[in-house]
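Presented below are the structures under discussion, each in the form of structure tokens.
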Structure P
Amino acid sequence: MANLTCQAASFGACGLRVCRLGPTGIPNPGANNLYVSTAPIEVKATWQVKAGNRFEQRNACGGICTVVQQQDDIQGLTLTMQLCQLDAELMEILSGGSVISVGGNSLGHMVPALGQQQANGVSMDIWTQNQKGGSQDPNYPYIHWVYPRVTWRAGDDTFNEGILNVPYTGVCYENPNYEDGPYEEWASLAGGVTAIRAWQLETAIPPAVCGYQSLPHS
């Protein structure tokens, strides 16, 4: 069996896909439950780590007799994201609230009431380029990252002489009910994606569409 990842190098953020989840974390099939976009400027994942305790015993002359260093405790993962577009439907599927529409046309977005969030969360997929030897790998040109359950909230807006970036902050969770995902892209994993994050090489990236899409199945 060949290791096809030993020269893989991730570059950029070419697209994202967001799927609504049901109360138990299963992808929720149906209309308006899927969004695919090329809007990310930056997506940053940060591990939440509590440093392990260090215990040290010195002798009567000040020398160190014994040291015990406990392992760090990895407690979670957070995401921060900057979008380059004010996309009302993408904003609604990420963090809730409601789309402002007139005559069937989406014209804006209203955030959720204070204290309310997307309790069920969404799954978040990101595709990056797979660079190999200075060019995109011809066989597996993309790296597919998945965070199987994320709850998002809108970040701080900054209005100035420049283009408004649209910030979001998300908290990631493990999701044993995500299984192999709504498109069965993780079928090679026994039991599907059960951890807080996974990635694999892939041959294609889904095309972006302006507007909600239907999620085919769980």
Structure Q
Amino acid sequence: MNKIIVFDTGTGGKIFAEYFRQEIQGAEIIEVIDSANAPYGSRTPSEILTLTEQTLKPYINTSALIAIACNTATAYALSYLRTKYPDQLFVGAEPAVKPAVRLTKNGKALILATPATVNSAHYQNLKTKHAKHVTLYEPNCADWAQKIDDGTLTKGDIIATLDPYRPFSPDTIILACTHYLAISPRTFTDIFPNARIYSPLPAVTDHIKSLLPQQ
């Protein structure tokens, strides 16, 4: 049986794991949630890398595929882990800049991510490489992940963060933090009625399926 380790800091990992259970038949899905050190999105780069490696170490160089559901951990640790552990199969959830460029019709997209993800060299490189002719707006969603884990994020909180971008009429919304998958799409479309919301779940799932040995 294929074994998939789903790593995250909280709610987002559980959403990923449940989706994998529905879509990847015959696989054993194991959730590895580092809630004790959540959220990663406000931590330093060295902390993110150290915590990610430390949490995943028991599963490295095993027969399992490791899926890093956390965009922040992907941005800071995935390349390092692949270099240090070349025999281990890793899949990450990276900020979907390329899909944003592909999907937008008016050249304006919202990237909803943690501060650490937005400030990462990985994300900035994706912007430079793929989004030269597209405007990517990056609201400060710093407290969203923790509030989602705590069950305290309100629609009012989301409106307060996103309302300043309403005049720009972005037509694409990228969920670049797995926790934000817990937010109802209706919440976003109430603010931006014509926007398309991009979830990374289908693309990551299809990639994992392509890597797993056939049973």
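Throughout, read-outs are computed from the coordinates displayed, never taken from laboratory work. Bear in mind the structure is a predicted one, so any value in this text is a computation, not a measurement. Cβ atoms are built from the backbone, for glycine too; each structure is taken alone.
Each of P, Q could give mean count of other Cβ atoms within 10 Å over residues 58-65, but the derived value 7.8 comes from P. Figure out for me which of the structures P, Q the number 13.4 belongs to, where mean count of other Cβ atoms within 10 Å over residues 106-113 was derived from the coordinates. Source structure for this number: P.
Set P, Q, criterion Cα Rg over 2.2 N^0.38 Å: the highest-scoring structure is P.
Comparing relative contact order in percent (Cα under 8 Å, 6 or more apart) across structures P, Q, the highest figure comes from P.
The value 23.8 for mean count of other Cβ atoms within 10 Å over residues 2-9 was derived from one model only; which of P, Q is it? Computing mean count of other Cβ atoms within 10 Å over residues 2-9 on every structure in P, Q gives 23.8 only for Q. Taking FRET efficiency 1/(1 + (r/R0)^6) of positions 66 and 82 (r between Cβ atoms, R0 = 30 Å, to 0.05) as the criterion, the highest value among P, Q goes to Q.
Among candidates P, Q, the computation of mean count of other Cβ atoms within 10 Å over residues 74-81 that gave 15.6 used structure P. Among candidates P, Q, the computation of FRET efficiency 1/(1 + (r/R0)^6) of positions 130 and 186 (r between Cβ atoms, R0 = 30 Å, to 0.05) that gave 0.95 used structure P. Here FRET efficiency 1/(1 + (r/R0)^6) of positions 138 and 178 (r between Cβ atoms, R0 = 25 Å, to 0.05) was derived from just one of the structures P, Q, and that gives 0.25; the source is P. Given a value of -1000 for helix-only ellipticity at 222 nm (-39500 (n - 2.57) for each DSSP H run of 4 or more, over all residues; to 500), point me to the structure among P, Q it was derived from. Considering all the candidates, the number was obtained from P.
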